[in-house]
1. Computing helix-only ellipticity at 222 nm (-39500 (n - 2.57) for each DSSP H run of 4 or more, over all residues; to 500) gives -28500 for which of P, Q?
2. Match the computed value 21.3 of Kirkwood radius over Cα pairs in Å to one of the structures P, Q, and report its label.
3. Ranked by mean count of other Cβ atoms within 10 Å over residues 3-10, which of P, Q sits at the highest value?
4. Taking 6.9 as the value of mean projected area of the Cα convex hull in nm², for residues 11-106 alone derived from one of the structures shown (P, Q), identify that structure.
5. Quick check for you: by relative contact order in percent (Cα under 8 Å, 6 or more apart), which of P, Q is greatest?
Structure P
Amino acid sequence: MSRDKFKKTEDKLYNYFNKEKKIATLNYRIELLKKQIDKINQELRECDINIEIESNSPGFEERVQSSSDGTSYAEREVIRITELKLKRKVSKEIEIEELKEEIENIELDNSILEYNLKYINEEWYKLLELKYKFKKNETQISLEMNISQSQVNKIKQKAIADIRRWEEWRKVE
């Protein structure tokens, strides 16, 4: 197996064994965005808008402040601020959907690997878990599993070769 294919398979294993952490992080971000959307909705419901004082305020002798479209400065500012809040809300809703899609893609990408790892030799699975989930080096793995370092390397090579074959079989179908 080429070095590039080996590295890609290792990356898939790292992603597989760390998917829960990544999904939890994405879900946390989704919850945070939902709270921000709720806050924006509350501000819109309560009309929580502060308007800056117009720089060229009218003198007392002027009776009406008018514009060509018939709206006052205050009305224009309320409309502008409301539109900004709505844009922020929509942007956050879009980000939530993108994060949900990313979670679905992570689950989908790992589904074949997850299915096949159910049927792998128990010793191989433990080795892969120690290496790619707990990020232990070969010496630590050999001590924990009571096997030599060369056996750790051979088992890892065989397991990755098998996983690579599963990937190739999937592409053929």
Structure Q
Amino acid sequence: MLVQLFLFFLLIGTVSFGGGYAMIPVIEQGVSARGWISTNEFTDIMAIAGMSPGPIATNSATLVGYQLAGVPGGIISSLAMTIPSLVIILLMAICFTKVNEYKLVKQSFYGLRPIVTSLIVYAAWKFAYSNHVISLNVNMEMISLLLICLVSLYFLWRWKAHPLFVLLGAGIAGIFVF
């Protein structure tokens, strides 16, 4: 299992671009396809990873690894996820200072922006749908979840509230509503 975790997260760390939130659907599809973790378990892992300090992709890799293989699994998964980034960013730092003014390089970075945004929106939609925040069946639970979501977005955008406080507020609201 440790070798499988290492290879899985090494691959994800190598081919995933756009930051931790863009990696979420890639990780979710991979663990689901392998039957390692259910969607509900992964959603719980992502909630914990999002509230924990540090990069969400590394946190989620650590928690998935821990869930599957204990402390060694968490350590192996974390290392595998971060090694590619470390190597790639070191190489880019060396090269970027030499090529950052080339038009082709600038265009490629602009070209990556839409797909990164799409991956983040896809992850949000999939989590919302799998947790019944978005549903075709309108009921009080769905309306309550959607209201908590909208109020959270309001505080994040309008008041620039810290995400940790918004998470805590949503958790407290969940206690009272459900």
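Read-outs throughout are calculated quantities, based only on the coordinates presented, and are distinct from any laboratory measurement. The shown structure was predicted, so the numbers you read here are calculated from the model rather than taken from an experiment. Cβ atoms are built from the backbone, for glycine too; each structure is taken alone.
1. Working: P: -25000; Q: -28500.
It was calculated from structure Q.
2. Working: P: 21.3; Q: 18.0.
So the calculation was done on P.
3. Working: P: 13.1; Q: 18.0.
Top value of mean count of other Cβ atoms within 10 Å over residues 3-10 goes to structure Q.
4. Numbers: P: 9.5; Q: 6.9.
The read-out comes from structure Q.
5. Numbers: P: 35; Q: 23.
Between P, Q, the highest calculated value is found for P.
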